[in-house]
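Next up: some structures, all given as structure tokens.
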Structure P
Amino acid sequence: ALDTPNFTDNDVPGMANFNERWATFATGDPNTFNLSGYFQSIAIKALLEKAVANGDLSREGMQAALADLGEVDTEGLADNYVYGTPENRIPAQGSRIYRFDVDAPPNLLTELAFVESPITADYEP
């Protein structure tokens, strides 16, 4: 699994884009919650672009776009995610466990562990 980059790691395209947009549109220091929202917006943007390309922004059109979306490039912020029909999508295969750390801004969270389920090792869609 790809490690989430540090906020200062502008060698990662997604982090550089996040920091540029934060500097342009926000105030204060970013935190992991802001980055999480940005990360989720990458997938939503890809979904909307697919629905627009298909010419259908209805509920059914969004569902069809999601079923046909495929791999979404997360710009190095995490492993790419593969969307599709339930039998074709490849979900996240692990979870990070964090604790709040008020002395460690801007992150506010410190990673304690990354846990991968042994069940996912043999997963095939």
Structure Q
Amino acid sequence: TRAIDGTYTLQNVTVLGSDTAASGKNRYADWKSGATGHNRNIVFKGFPAGRSIKTINASTYGGAATAPVAVKLTFENIDFITADTEATVLGANTHVTDFATWGQILASQATGTGANATPFDNWTWYANK
């Protein structure tokens, strides 16, 4: 039996923002309170300009990785679909100096990134997004 180590792997995800949420309530993510896990192939899109990552916990931040690292918060292939700058996306997380090794800011979603949305194509809400 594998021991529970408190880490996770989150992969192949597309996070859809809301253009109606109040400022401060529509952040890309909040990795706080000693979060540890591996975040891979995640696309953030549909967020209003000026939004940021609320928290990347400095004590567990492990930067770029291609696999989970024990008791570290790691990232691989994270895309932000926005016209904002890296500084805006990172917000107050000034301890993150290696964003370019795991993150990209793009004008549109690259093929094969994020979740496979094909199963949702016929859903009314998703089709109208």
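None of the figures in this text is laboratory data; all of them are computed from the coordinates on show. Just so it is clear, the structure is predicted and the values come from calculations on it, not from any experiment. Cβ atoms are built from the backbone, for glycine too; each structure is taken alone.
Given a value of -12000 for helix-only ellipticity at 222 nm (-39500 (n - 2.57) for each DSSP H run of 4 or more, over all residues; to 500), point me to the structure among P, Q it was derived from. All intermediate terms of the calculation are to be shown ahead of the outcome.
Working: P: -12000; Q: -1000.
Computed on structure P.
One of P, Q was used to compute distance in nm of label points 7 Å out along Cα→Cβ at positions 92 and 116, and the answer was 1.6. Which one was it?
Matching structure: P.
Quick check: 1.20 is what I get for Cα Rg over 2.2 N^0.38 Å, calculated from one of P, Q. Which structure matches?
P
Looking just at distance in nm of label points 7 Å out along Cα→Cβ at positions 20 and 36, which of the labels P, Q belongs to the structure with the highest value?
Q
P(r) over Cα pairs in 5 Å bins from 0, in percent, for residues 44-83 alone was computed and gave 6, 28, 29, 17, 12, 7, 0; which structure, P, Q, did it come from?
For P(r) over Cα pairs in 5 Å bins from 0, in percent, for residues 44-83 alone, the value 6, 28, 29, 17, 12, 7, 0 is produced by structure P.
Given a computed value of 34, 23, 14 for Cα extents along the principal axes in Å, for residues 12-67 alone, which structure among P, Q does it belong to? Each step should come with its number before you reach the end.
Working: P: 39, 20, 17; Q: 34, 23, 14.
The read-out was computed on structure Q.
A value of 2.1 was computed for distance in nm of label points 7 Å out along Cα→Cβ at positions 52 and 100; which of P, Q is the source structure?
Considering all the candidates, the number was obtained from Q.
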